[in-house]
Structure 1
Amino acid sequence: MTTIDLILTEANLNNHALVEASLGQLSHKTVQKARTGKRPLSKKMQVLVTEALNKALQPEKLYKKEDLFPTLLSDDL
């Protein structure tokens, strides 16, 4: 399970809730990729998912991109 999947499960939110919270730039497929973590998302998509999550959870807690999508050391090289 990924961090974003845990957060959405605890908040009882589905993929559609994030798509609705976004500004129309986020797809269900992108949210599913983020939840499974099997395929990496581009930095732009990571930002869009993070913004949609913060909007959907408002005002509970604001997350940063780094909280939801931790980078590996090999990505920093």
Structure 2
Amino acid sequence: MDILKEAQIFENAKMSHMSTSDRVVASREAKRLILAINEIYKKKKDVSLMDIMKRLTVKKKRIDKRLKGRVDTGI
């Protein structure tokens, strides 16, 4: 279960003062972790794995929101 340790480290990592390239790398890492945990979840159906995936998804969404920036409505 090395992937769960990686997920824990990623979840506890500070995400402030990151460059754009760091955010891209963090977003890809989050996606990789979520998909890997999902494969384990499909076999074991453990609720704690789903909770970990949800927390990682929230963190990934925050990173992606910062990457994309605000959308200007132009009104």
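In table form, for the structure just shown:
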quantity	calculated
Ranking 1, 2 by relative contact order in percent (Cα under 8 Å, 6 or more apart), the structure that comes out highest	2
For helix-only ellipticity at 222 nm (-39500 (n - 2.57) for each DSSP H run of 4 or more, over all residues; to 500) computed as -16000, the structure of 1, 2 it came from	1
Origin of the value 3.0, where distance in nm of label points 7 Å out along Cα→Cβ at positions 14 and 62 was derived from one of 1, 2	1
Highest-scoring label, criterion being mean projected area of the Cα convex hull in nm², among 1, 2	2
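Read the figures in this text as sums done on the coordinates, not as results from a lab. These numbers come from a predicted model, not from an experiment. Cβ atoms are built from the backbone, for glycine too; each structure is taken alone.
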